[in-house]
Structure formats: C-alpha cells, structure tokens
1. Of the structures labelled I, II, one was used to calculate distance in nm of label points 7 Å out along Cα→Cβ at positions 201 and 249, giving 1.8. Name it.
2. Out of I, II, which has the highest value for distance in nm of label points 7 Å out along Cα→Cβ at positions 89 and 297?
3. Starting from the value 4.3: which structure in I, II was distance in nm of label points 7 Å out along Cα→Cβ at positions 185 and 217 calculated from?
4. Here distance in nm of label points 7 Å out along Cα→Cβ at positions 33 and 281 has been calculated and equals 4.1, so which of I, II was it run on?
5. Which structure, out of I, II, was helix-only ellipticity at 222 nm (-39500 (n - 2.57) for each DSSP H run of 4 or more, over all residues; to 500) calculated from, if the result is -11500?
6. Which structure, out of I, II, was mean count of other Cβ atoms within 10 Å over residues 209-216 calculated from, if the result is 18.1?
7. Of the structures labelled I, II, which one yields 20 when relative contact order in percent (Cα under 8 Å, 6 or more apart) is computed from its coordinates?
8. Consider the structures I, II: one of them gives 6, 26, 34, 25, 8, 1 for P(r) over Cα pairs in 10 Å bins from 0, in percent as calculated from the coordinates. Say which.
Structure I
Amino acid sequence: MTASPRVLEPGRTVTVEVPATSANLGPGFDCFGLALSWRESVELGVTDGGYVVDVTGEGADAVPRDDSHLILRSAVRGLADLGVSVPGLRLRCHNTIPHGRGLGSSSAAIVAGLLAAAALVGPAEEASARRRWLLQHACDVEGHPDNVAAAIYGGFTLAYTGAAGLDVAVVPVHPDVTATVFIPDVAVATTAARGLLPGTVPHRDAAQNSGRSALLVHAMAADPDRLLDATADWLHQDYREPAMPVSWALMTTLRAAGHAAVISGAGPTVLVLSGGGDSEIPDTAGFRRLGVGIGTGADLATTTG
C-alpha cells in the first residue's frame with residue numbers, strides 16, 4: 001500500500017528571498033546565468049483551506065489569484081514530491097522584477113515556490129542536496145536551466161548535462177566586475193524570442209561562439225578587460241532583432257563604444273558587464289537604467305509557526 005502523505009498543520013509560514021537573473025551573457029546560450037543583487041521576498045503559509053494569493057507590484061494585475069499562480073504551482077509540486085499535503089496555502093509577495101524583460105521573473109517564481117515548499121516541510125537538508133533537488137524540479141518546470149541555476153546557486157553559473165545528469169559549475173567572479181541593466185517598458189515573450197531562432201547555424205558561427213564562451217569564463221573570473229570580446233555572440237542575438245529592434249540597436253551602439261553589452265536572456269533588457277576600468281556608460285532614453293551587483297542565490301529568510 002502507498003503511504004498517505006503527511007499533512008502540514010495550519011499556522012506555519014516561511015519567507016524566502018530570490019534574485020533576479022540574467023541568462024546567456026552573449027555566447028553562453030541556454031547555459032550561462034548570472035544572479036543579480038536584486039532580490040524579491042516571498043511569503044508562503046499553510047492555512048486551513050483553499051488558496052489565497054496576495055500580490056502587488058510588477059505585473060500584479062496580470063497574474064492569476066488561484067493555484068495556477070506560478071509560485072503556488074511550483075510549491076504544490078515540491079510538496080507532492082516531498083510526500084506532503086496541505087489543507088491550504090496563502091501566498092504574499094511584492095513583485096519588483098518586471099515580467100517578460102529577460103530578468104528571470106519566471107525562474108525566480110519557480111525557485112521561490114520550490115524553496116518555500118521545502119522550508120515548510122521541515123529543517124533544511126544539507127545545502128548541496130537541497131540545491132540539486134531545487135535545480136532538477138525548477139528545470140523541469142522552466143524547461144531550461146540557465147536562469148534557475150543562477151537563482152539557486154548565485155553568482156556566475158554554467159549549467160550542463162553530464163554523466164550524473166543536470167549539473168552546475170559556479171565560476172568565481174572577479175571583484176571588479178559589475179553589471180548595469182537597461183530595461184525597456186515593453187515586454188517580449190520568451191516563446192516569441194525563441195521562435196525566431198533557426199534550427200541550425202553555420203559551423204563557423206558555432207566554432208566562434210564556443211571560443212568566446214570559453215573566453216567569457218576567463219574574463220569573468222580573472223581578466224575583466226576582455227569582457228567586450230568575450231561577450232560576442234553568433235547564435236541568438238542577431239536572429240532576435242525583429243522582436244526587439246530598439247534593444248538590439250542599443251546593444252550594438254554600446255558595443256561599438258567599447259561596452260560589453262548583451263541582450264539579457266530572451267530580452268528585451270540590455271545588460272552591460274563592466275570591469276572597473278571601463279569608460280562611463282551613457283544614459284539612454286526609453287530605458288530604465290539600474291546598476292546591479294553580482295548576487296547570491298535563493299535562501300530561506302524566516303520561519304514562523
């Protein structure tokens with residue numbers, strides 16, 4: 001017989017913090033991720049029945065208020081995997097990461113829901129085991145690992161599938177490396193941006209991209225002066241220009257001026273990596289500019305009940 005799931009009693013509440021993230025960073029398509037020092041706080045509590053969603057901030061008017069909300073959906077998935085059920089859940093969060101801008105809002109929601117579920121169940125597992133559990137389930141929900149890996153592990157990450165399955169390498173970041181994001185008002189759906197990518201690319205382009213990906217690991221860790229060359233890409237950014245022509249124009253203008261600018265994730269935000277000795281990045285009309293540092297991964301903030 002299958003054992004009945006453990007039922008959590010109402011009253012227990014956890015608060016978790018998750019970072020915004022940027023993926024790809026130019027040549028690292030679907031494998032490189034970067035956690036930013038821009039964090040959101042999510043509170044999840046067990047109630048005596050039903051689902052309550054209290055959301056304010058970015059995109060609050062467009063998200064569901066039932067168990068189809070991405071944070072709740074991820075939490076319920078996590079609880080089921082851990083053999084636990086709940087009579088009800090209450091979600092409280094204030095969104096600061098804009099949706100559809102290439103800053104990992106969906107990844108943050110998925111990781112927040114899963115981490116909150118694990119924290120509700122009981123004492124934290126050994127850190128590496130919890131991160132691997134989060135990575136697998138978050139990737140299953142998101143469909144690709146780059147943003148979720150950075151959200152979970154923090155810093156500069158390389159997600160890959162090896163002999164042991166999905167895994168992550170965390171690359172040290174040189175202390176001089178900083179990041180600036182230019183966020184447009186308009187959103188671009190990830191599915192639309194991916195739909196512009198070709199099924200194949202020329203061998204020459206793939207070879208150049210491989211070299212720049214390797215160079216970017218070196219530049220981020222030890223030689224930030226090489227960031228401009230290291231962030232060159234042949235796989236995805238030019239193909240996506242029709243979906244975000246203004247962002248693409250800003251990226252190319254900044255690169256021509258010597259700045260290591262890339263499309264953040266699927267766009268349309270533009271991310272600029274700086275190495276400390278770079279010239280001043282000019283302000284740009286039509287974009288909200290934010291200076292952000294390199295951030296840490298998602299973590300449990302508080303537990304009550």
Structure II
Amino acid sequence: MLSPGGDRGRLAVLIYHRVLGEADPLDPDIPDAATFDWQMGLLAEELRPLPLAEGMAGLARGTLPPRAVAVTFDDGYADNYTVALPILRRWGVPATFFIATGYLGGGRMWNDVITETVRHWPEGEMDLRHLGLGRWAVDGEQARREARMGLIHSLRYRPLEEREQAVEGLEAALGGFPPPRLMLDPGEVRALAGAGMEVGAHTRSHPILSTLDPARARAEVEESKARLEEITGERCRFFAYPNGRPGEDYGPEHVGMVRAAGFEAAVSTAWGAAGRNTSRFQIPRFTPWNGTPHGFYLGLLRNLLRGPGPRATDTRETLTEHA
C-alpha cells in the first residue's frame with residue numbers, strides 16, 4: 001500500500017557510508033558485516049532492489065515495480081569494496097557509490113581524523129582550548145563517543161580552510177598516530193564499476209556547498225565528475241550533495257550547477273521516497289539506523305510515510321525529461 005508500482009510508484013533510497021568487519025564502539029551506528037548481511041538479505045527477499053538509474057527510469061515511465069528500493073554509499077571508503085561489495089553480490093543487490101575524489105588513494109576525511117584522534121587520545125581529558133575547541137572528557141567509551149560527536153558538530157560548518165587547520169591542530173596535539181587506510185584507491189573504484197555497480201560523484205573534498213563561493217562550489221562539482229570519468233572510462237551520471245540537507249547544505253544555485261555539469265540526477269539526505277513529481281536533482285534518501293530486522297523494516301515503512309521529497313519546479317529537473 002505504501003510502495004505501489006506503476007504511476008503511483010515510490011522509490012526508497014537508502015544511504016550507507018561504511019560497513020565494518022567488526023563493530024566499532026566509537027561509532028556504533030556503522031553496521032558491521034553481519035548486520036549489513038541480514039539487511040541486504042531482507043531487501044532481496046522482501047523488497048525489489050534496483051540500480052538507482054533503473055529505479056528513476058521506472059518512476060519517469062510509470063513502470064516502477066512495487067516495493068522498489070535502491071542502495072547508495074557516500075564518501076568512498078575502502079570497506080565499500082572489501083566488506084560491502086561481496087555481501088551485495090551474494091544477495092544480488094545493486095548499489096551506487098558516491099565518491100569524494102580528493103581522498104582516493106590514501107586520503108582521510110576530516111571527520112575520520114577526529115575519530116582517530118579521539119580513539120588514540122590517552123585516558124583522561126582532551127584540552128583543546130588552544131584550538132578553540134574546548135575541553136572534552138575521554139575517560140570511557142561513552143565519553144569518547146560524546147567527544148567525537150561534539151567535535152564533529154563543532155567543525156562541520158566552519159569554513160573549509162578553518163576546518164582543515166583545526167583538524168591539523170588536533171593531529172599535532174596528539175603527536176600523530178599511524179594513519180589507517182580508510183579510503184578507496186582508483187583501482188578499487190574501477191573494480192566497483194567493473195562489478196556492475198554505479199559510481200557517482202560526491203565533490204572533490206566533501207565541503208558543505210552552501211559555505212563556498214560559487215566558483216569554488218562549481219569546481220568541486222565538475223572536478224569530481226571529470227576525475228571519476230577518467231578513472232572508470234565511463235560517464236558519471238549521478239551526484240550526491242555533501243551532507244545533503246536541502247536549503248541548508250545546498251541551495252537552488254547548486255542544483256543548477258549539478259544540472260549544468262551534465263549529471264542526470266542528484267540525491268539529497270532529505271527523508272522520504274521519490275515519486276513521479278520529485279525533482280530528479282533532489283531525490284530523497286534515508287539511513288536505516290535500527291540494528292534489528294523488525295526495527296529496520298519499520299524504518300523503511302516510516303520513511304515511505306515522509307512524502308516524495310522536493311518537487312520539480314523547473315521542467316529541466318523533472319524525471320520525465322529523461323524517460
């Protein structure tokens with residue numbers, strides 16, 4: 001009833017970032033391999049997993065099957081290839097991987113530097129007042145989780161250079177630590193595409209587009225597309241807005257940049273399930289947080305109740321243009 005097919009079709013799009021071999025107590029929201037396995041099994045057995053492109057084409061033509069769902073990953077973590085891909089292939093679930101190209105081959109995203117700094121900080125207190133980041137208790141797992149999230153929230157909307165400077169200061173305050181390899185390398189990106197997965201762009205350095213001047217925002221969008229096309233030898237068709245909240249993390253001007261760059265569609269992080277009137281450059285997505293099969297399924301149902309996301313206000317943004 002909530003996800004019929006045909007003209008009233010609804011496409012639910014799930015967001016993942018990482019899948020870990022084992023659970024991380026510092027970030028318990030990241031699914032481990034066992035959790036991701038039963039989640040993909042549930043999708044394969046109860047719903048109709050589709051490639052994002054196929055789901056959008058079905059919406060546009062009014063031929064979407066009932067219970068349609070698409071899986072996406074953001075950022076470009078190496079475990080997308082080493083852990084998630086084998087599970088996706090075992091269950092026959094397609095996925096789209098949105099890559100922040102500036103971190104390929106050994107880079108680290110700013111939030112991961114925070115995570116590893118908090119993980120390696122000696123038991124007691126993080127005194128970061130010299131960086132303008134306050135003081136944080138790190139005397140147990142719960143305290144470290146709170147410190148990590150507090151620092152991430154504190155820096156998320158800082159100007160890009162200021163945020164990078166603060167992160168460098170964090171590493172220096174700790175005295176450095178062995179950097180884990182977290183991100184994909186170009187060969188793994190090619191392998192994802194070779195396995196039949198869609199590869200999409202997620203900017204170069206994962207900035208909040210609304211904090212950038214127009215020229216820099218446009219460069220972030222265009223350069224990521226060009227780099228992925230160079231790596232895969234295929235056209236990069238889809239884009240994901242970093243952070244992705246409409247009207248806050250990106251605006252109409254960024255939608256226009258994405259369209260002008262030659263992308264076919266883009267995804268946000270607004271909850272809901274896309275319908276025929278949803279803007280193809282603001283497809284809603286959601287993250288299934290619950291770690292039990294019952295809760296996971298209820299989350300899928302609740303998301304379907306959220307509505308179809310932002311409507312197309314420009315004929316160039318309609319799904320039917322590319323039907």
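1. Clearly, the read-out refers to II.
2. II
3. Of the structures listed, the value fits I.
4. Clearly, the read-out refers to II.
5. II
6. Checking each candidate, the match is I.
7. That value comes from structure II.
8. II
The numbers here are math on the coordinates, done by the rules we state, and not lab data. Because the structure is a prediction, the values reported are computed rather than measured. Cβ atoms are built from the backbone, for glycine too; each structure is taken alone.
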